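Read-outs throughout are calculated quantities, based only on the coordinates presented, and are distinct from any laboratory measurement. What you see is a predicted model, and the numbers here were worked out from it, not measured in a lab. Cβ atoms are built from the backbone, for glycine too; each structure is taken alone.
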Structure P
Amino acid sequence: MSVRFQKTDSQRRRHFIKEWRHHRGLTMDRLADRLDISKATLSRIESGKQPYTQDTLEALADALSCEPADLIMRDPTAPGAIWSLWERANPAQRQQIESVVRALVEAA
């Protein structure tokens, strides 16, 4: 790999893998077993000390019952975040949310 593409720990993008693991009530051992990787490897990925591949991200998402994008964009522990509100809403409430958001976007 070219040196220009290598990033230090502090240059890597923030992700929410650990938060999703906690949100799903999984221990590090249990998730590592599901992924067939070592607990040490999972720990390094969660802490940002080891980069993940697209394949690893997709396997993590499968194991955590979410989408790969969720792991890099959504903190499941943020109860007031729009996605958390959406997940708690029933179908009728979701229609209302869509109408309100649509009206806000169109008014801008």
Structure Q
Amino acid sequence: MSEYWVGNRFKELREQRRLTQAQLAKKVGCTGGHISQIESRRSAPSLSLLKKVASVFQVHWLWLLADLPLEACEVAEKIATLSPDRRPAAARLFQLAVEMAELVSTWQGGSVK
């Protein structure tokens, strides 16, 4: 994906599974028009819809939302379960790890995704 948008991921997964917008919408309880608006950047999905779509496609909902590797989404969710006094330090360490991975990827001419 050249420029990340959650709708890009919706469309990519939907097309891989050969679902129409209307079929996906029926599975998640919205309209095909709403899926179309999300895919074309005219609307953003609610958290509730993100979680339903993630369930349909059997992926992590943060992965749909963020242009991050799936593993990073799992780490972010684990950080959220830490006690409030530990979250900032863990989040900062995670952010530094992501930045380091991106830097190494740049040196290698590749991508961390």
query = A value of -20500 was derived for helix-only ellipticity at 222 nm (-39500 (n - 2.57) for each DSSP H run of 4 or more, over all residues; to 500); which structure in P, Q was it taken from?
reply = Q
note = When mean count of other Cβ atoms within 10 Å over residues 22-29 is calculated for structures P, Q, the one with the largest value is Q
query = Upon calculation of relative contact order in percent (Cα under 8 Å, 6 or more apart) from the atomic coordinates, which of the structures P, Q produces 18?
reply = Q
key: Origin of the value 47, 35, 20, where Cα extents along the principal axes in Å was derived from one of P, Q   = P
